[in-house]
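Undergrad: Take a look at these structures.
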Structure I
Amino acid sequence: MKDVLAPPGTRLRLAAGAEDTEVDLYSEEGRDLVAALWMKLATEFRLMYEPTWLGIPIIQLPADIVAMQELIWRLRPDFVIETGVAHGGSAILYASVLELIGHGQVIGVDIEIRAHNRAAIERHPLAARIQLVEGSSTDRATFEQVRRRCGVGSNMLVVLDSNHTTEHVRREMEMYSGLVPPGGYLVTMDAAQAYVSDIPRGKAEWRNDNPLHAIRDFLDSHPEFEVDPHFTRFLVTSSPEGFLRRQEEEEK
């Protein structure tokens, strides 16, 4: 880390085309600006690809890893349903917390679980807490298979982290939200895609085609869910507005 002197009174100036922004570094505006810029830098330099969890690549930012273990420890779910398996690091993270709790299973769903990733998951010490389902998360047959594995009356945490287009995420949210019990959570990952379309590695279409639009549209028609900012309080998160809590009946 570089040693930078920034005493009280230091100001940040962001010159972006015709728009200039200047803030006190040690103000809330300064904090929020630095967090927003760090999210862009983290995406540009692919820092979410650096962490592993118990030997398996996880593809999450450290703050989101911490937030997810907090959530699982709080909820102590019977099942964590995760769409989007990739290397399997997130499934291993969730399984490791469930192992400490002494209860629960992870059900990982992916349209393609590559052979080397499946092998790494199945030979992991936590494999007994993980079930894999290969198929599109929005295919009705895949969804029904997941629901049958969970059974009736289970305490479920749903994490959506597969295809990040607005349409796909919106369909996932509609399908899987019904599995979330009152007081439970529907977590939609990578809504920050909406904020990084302008980086060198970015794609222009991310600005209008992203999980954040799906989340906001879903909330407009599902008032039983609300954003819980507690789990994004670290500010540098891939999932702004993505931790959705289903309200208890008496809260509505």
Structure II
Amino acid sequence: MLKEAQTWHYGLVAQWWAEFNLERPEILYFQELIGQYGQPVLDLACGTGRLLLPYLRLGLDVDGCDLSADMLALCREKAAREGFAPTLLQQPMHALQPPRLYRTVVLCGAFGLGGSVENDQEALCRIFQALEPGGALLLDLYLPYQQADEWQYWLVENRSKLPEAWPAPGKRKLAADGSEFELQVRLAAFDPLEQVATRQLRMTLRREGKVVAQEERTLLERLYLKHELLLMLAAAGFRDVQVQGGYKQAEATVEDGILVFIAEK
């Protein structure tokens, strides 16, 4: 049974993403793969446009899709300031119904967030249907064992330590208007049987040193390993799946904490 996704990408969190989550190495990496597999492109879970806007500047034919209306509103505003009016869809990926087919679908940093195994499997099926024959899904996966501090909670004797304390202070950054954002994230619970991490986020906004807003939100993250995802991709109909490591065009190794699946239709 499909479930409503539970994420934290709203309100102040969306503003943080728009202001500070801008440049990372995967932008160029996925751009090079788009050059190989072609356009049009769907940036699935596009957020506030971290990948979408650079691709629009390059003249790529790219649409965006995201669950959060707040993220999409900020994406639309940022695009408009640069003279762009991209097609932006507000849809959960497990209910994806785009207006056209794509040569490439990019799903960066969002698979497994907020949902369930059923949601994620349905999302892969919907993506397969949204691709042209010969098109490809580019999907990155953060492996659960890459963070040593969290890997300990797979052991029963350590889970009694949860929830973690809020980090103090959190990560603080100044926005362009001079206001200060403080981001705090903690692991609240972990279920190794279901492979689900429950994460809590607290975002605080200050102006002139005074707290003017604070929000707390919860996100469920479904964790996967390499062969689980390969089986899910096969069940959705994908073939010829490559697994690369670390945003470099090379086969993944045991040293990689991030995998990229290149799955062709």
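Undergrad: Can you say which of I, II returns 32 when percent of Cα pairs over 28 Å apart, for residues 14-149 alone is computed?
TA: On the way: I: 32; II: 12.
For percent of Cα pairs over 28 Å apart, for residues 14-149 alone, the value 32 is produced by structure I.
Undergrad: Further question on the same structure: Going by mean count of other Cβ atoms within 10 Å over residues 54-61, which of structures I, II comes out largest?
TA: Largest calculated value belongs to I.
Undergrad: One of I, II was used to compute helix-only ellipticity at 222 nm (-39500 (n - 2.57) for each DSSP H run of 4 or more, over all residues; to 500), and the result was -8000. Which label is that?
TA: This figure was derived from II.
Undergrad: Quick one: distance in nm of label points 7 Å out along Cα→Cβ at positions 102 and 190 came out at 3.2 when computed from one of I, II, so which one is it?
TA: II
Undergrad: A value of 12.1 was derived for mean count of other Cβ atoms within 10 Å over residues 78-85; which structure in I, II was it taken from?
TA: Answer by label: II.
Undergrad: Starting from the value 1.6: which structure in I, II was distance in nm of label points 7 Å out along Cα→Cβ at positions 70 and 110 calculated from?
TA: Values: I: 2.8; II: 1.6.
So the calculation was done on II.
Undergrad: Out of I, II, which one gives 53, 51, 36 for Cα extents along the principal axes in Å as computed from the coordinates?
TA: II
Read-outs: derived from the displayed coordinates by stated rules, not from any lab. What you are looking at is a predicted structure, and each value in this text was computed from that prediction instead of being measured. Cβ atoms are built from the backbone, for glycine too; each structure is taken alone.
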